[in-house]
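Colleague: Read through the structures below before going on.
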Structure P
Amino acid sequence: MAKKEISHSFLDPSQFKPGEEIPLPDHILCALRCYDKSKVKFRNWRPLPIAQLTKAEKAMLLIESKFVIPGGNMVGKPAKLMLFQEVIIYLLIDCEPRTAMVSMARRNGKTFIQACLVLLHLVGFLSERNMSIGSFALGREQAGILFKQLADMIALSPDIAPLCKIIPSSKRVVGLRTGAEYFAGSGEAKTNLGRSFKYIVLDEAGSIKGPDNEYTQALRTSQASYETATFVAISTAAATDADYFSVMLDSAEMHQPKDTVSIVFETPKEFDLTDETGWIYSNPGIGVFRSYDDMKAQAEAAKRLPAQESGFRNLSLNQRVAMTQLAFSPSLWKQGAGDIDLEVFRNGRVVAGCDLSSKNDLTAIVLCAEDADQVVHVLPFVFCPTDDIELRSRRDKAPYDVWCKTGKMIPVGGRTMDFDQIAGSLKSELDKHGIFVDEIFYDKHMMSFFKSSCERQGALSGATWTGVPQYFREMGVRLASLQGMMIQDRIRHGDHPLLTMAASNAIAVTGREGLSALDKAKSTLRIDPLVALVMGAWVFGDGRESQVWDVSTMIA
């Protein structure tokens, strides 16, 4: 900590001189994932005259002087901002982001801060003539939560109530001075999407499965009329890396765009579930918005009952942990994201796994080859039908159209996939890279048709074909082998998006023998590429051929 100790809850202005820069505590510094440092200086603003305040500081002054708390034990009392809330307002106003993401565990005052920001745009100095402000969520009930808190805050604030007209029947609030209007909408109703919104809040964005959907696209395009529109996504963490909110956060952290802010309060994985030191990293409002006693009780229950651990990590520690058992943890999968070396496929033994699925879904052929250090490099070829590819993208919540344009997926055929076209495309790809496949492990479903197509097209000629029964035990030992190779850091998949999508959604179920195997029915998205990898990597793991001994040399 810097020269002065700071409470995690509320800033004590008497600790600092007017305008003095405030050293932020570690849990807030860790949360600042992407923001323009040149635009923001956290300082003791309260003693300063109004003329010296930034826009964010003026906004906070308005909140603490005119807004009241709409519910809970302090209902009706003047609002007082916690330190983490001040930081959020600094970033969302003074950085002037076009896109902002805020993530923290549940019950930490996310709705309150949203209501304050909306109200600032309705009646504060951020309001503009006839501007439209919207808050949206996937479900009607969630969409109504922010509207109710906003309406309660207005009704209880004597200086604000005369400036607004609340229309409960349409979940709408009108700012009477500027004509600015606030609307609450949901993905179920899909109303108000024809409007042009200057400021949008997407509530509980972590509940959106897959990297994108029609609803979020419609919200983003509704801001196209403005040069300085703001889109704020706020939520507890999504379950997997492949979900919409995770994709937004990871992209911002990787590329650090100047017009984007991301703030992620997350407990680091190294903390024990019951370690109170780690709770504040994901619960910056603990002790005020979040009950300390309830947090302690839930942590102890999660440690005693493994079935509750995933839920506690996701909802209370704000970690990306699916509620069901993933075959590969996100951190384990990321460990193998290093670049692959194509020379390994040209110079060594190449084994492929093949999962055909059905004619109107995905076909995956995944090549595996081992380098001198026994690291297995993975090269997937994934095929999909050309027709209705955008419809399939929405259905499977995956950007197939984008992946086809970038060469990560190969479109073939029309409405269904013709196996001759797949075989021809595969031959062309392998010839282009100079790769010869030695052996193919495959699911027997429809394989006789595909083998005939390969013979006609001259694809995979000379390879040995080995069928793999898709029984629980057969696939279970292969999955365990791949998991072991991942733990030993022996897999390099190059972070291929199709494999990553499959790994992020592949659910493993445990059978009577204690083995776990992939369950396509329970997995949330397509996992065909991962099924092919499980089959193809087997010979480089537990399925490696035993050394053949010349017994005659042992006879005396």
Structure Q
Amino acid sequence: MKSILIFSFLLFSLSICVEQPLKQDSYDEETFFTTWATAILSTEQPKLELSNNSIRQIIHVSASGEKIRLKLSNKLGKEDLVIKEASIADSISQGTGEINTNTSTPLTFKGEKGIIIPGGEEIYSDKISYSLKSLSEIAISIYFGETPQRISGHPGSRTFSFIEEGNKITNQEFSKEYKIDHWYFISALEVSSYPRKKTVVCFGDSITDGQGSATDKQNRWTDLLAIKLHLNLKTSDIAVVNKGINGNKITTQGLERYSYDALDIKGVTYIMVLYGVNDINLLNATASEVISAYKQIIKEAHKKNIFIFAGTILPYRNFFRWTEERESYRQEVNNWIRNTKPSEGGFDAVFDYDKFMKDPNNETCLYSQYDSGDGLHPSPEGYQRIAQVIDNLELFTKDPHFEEEKEDDKGEVKEEGEIKIVDKIGIKFKLDFTINKDEEFTVNIKGKCEGSIGFRLLASNNEGIKTSDYYYTGKIKEGNFEYSINLKANDISNYIEIRRPLSTINIDNITFTFIEVSVGGNHKIFKSFEEGILL
């Protein structure tokens, strides 16, 4: 009997040892993935101001989990954002401020019920246990103290938020008197689960943001993709987040926000890109400029072992900004998307929205059934069609792995005494002396070109702020070049920078072989480029 008891105890002890690692999925930083997120913009103050009042905001999450944390943003504010109290609960129905009070759970911040978020910063709530269901609507209720003048939020929520005077966050319902289809200060909802799940980031402009979809219906193409993935057994655990911004351009704001809004999202494994029409329409960007931006985001995704897929740009002849020239750019961009293999620097997969959304009688127009009415943005039926075109769900079952390029840790293609710049913003060199304001200096520079439109040369300070005085080479002919450039610094400077010629075009295929900076009695020659910081 004694031996049986000992044996039973050993089995029980062994079971504890075996089970412990499974329970230990230790909900730490690495286990979180993003189930909902939005892009942060400067957002208008509602009719009933937020200071000292309550807001209930509704979000539609994609994937489930057992523990959650909320990310709050005062990224664009200059003053403090004061959160006095916050909670989360299941929303009862679309388009209302009503919650299931049985699910209402307080949020805490470092163990406290409130927190002050300084201007320019973002914070997470503490992680809490919460049974988050896939494709459910969640209500986030916040009671504010003082709020900054410039609000960080998202004006294109396509979902109503509800505002009440005073502290009402425990109320089952909120009045509809002060409802507005914006989000305020909420940035992401992250979930922890075991095993860890994956996130698809949909990165784009107003068509990704959902302009033309119906308010409170959650029928953007990104929402429909989340449903499609959930209903497929192999992809049911994949989350989808929407990082679209109305009017955004890939060649400017898109590149600037790419890291924050795509690469750095918790759990990101796949990026879906639908971008470029605003560049062509609003910036008169050429096809080569848009393609250059595509190449850059593809490379950056692969460096982080992220698959990056793209959709072709939709037809829009009936939109008021359409011209024959812009149409030619769209066609050229779409041909590049379709025909450039991943091994040649193209996207890892392509969804041909253009092919399935165009009018069969006029291929430069959006099919009328899919047109919201302005010739550019899809209708709810159009968004449904986009989701249908994303038919190869096997793509979302693969784990990406890309071989590292044979470059050094600064991204340089090394040659003895040379630096070759391909599809980069530029390079920055620190001087071992200071150039004073209004002081003239000379830069002698040599190199060879295999095809680029040029570069800018400028001085900057140690905070990286560019002075307004710079030199632009214009178009460089192929072959060797040599310049002696005289400049005047408009501020105290201790760096020189060789930058892309335009904000939308990278330096491409230029090798610098000699750089010399001289001012007064100071003199610096860069030979090895080891001090250079590739931008």
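We did not get these values from a lab; they are worked out from the coordinates using the rules stated. From a predicted model like this one, the values you see are computed outputs, not experimental measurements. Cβ atoms are built from the backbone, for glycine too; each structure is taken alone.
Colleague: P, Q: which one has FRET efficiency 1/(1 + (r/R0)^6) of positions 45 and 373 (r between Cβ atoms, R0 = 41 Å, to 0.05), as calculated, at 0.15? Intermediate results must be reported in sequence, preceding the final value.
Modeller: On the way: P: 0.15; Q: 0.90.
Computed on structure P.
Colleague: If helix-only ellipticity at 222 nm (-39500 (n - 2.57) for each DSSP H run of 4 or more, over all residues; to 500) computes to -5500, which of P, Q did it come from?
Modeller: On the way: P: -10000; Q: -5500.
Answer by label: Q.
Colleague: Taking 5.1 as the value of distance in nm of label points 7 Å out along Cα→Cβ at positions 101 and 285 derived from one of the structures shown (P, Q), identify that structure.
Modeller: Numbers: P: 2.1; Q: 5.1.
Going label by label, the one that fits is Q.
Colleague: Work out mean count of other Cβ atoms within 10 Å over residues 69-76 for each of structures P, Q, then name the structure with the largest result.
Modeller: Working: P: 13.5; Q: 21.8.
For this comparison of mean count of other Cβ atoms within 10 Å over residues 69-76, the top structure is Q.
Colleague: Given 14.0, 44 as the derived value for Rg and Dmax of the Cα atoms in Å, for residues 237-356 alone, which of the supplied structures P, Q does it correspond to? Could the numbers behind the result be given before it?
Modeller: Details: P: 18.9, 62; Q: 14.0, 44.
Going label by label, the one that fits is Q.
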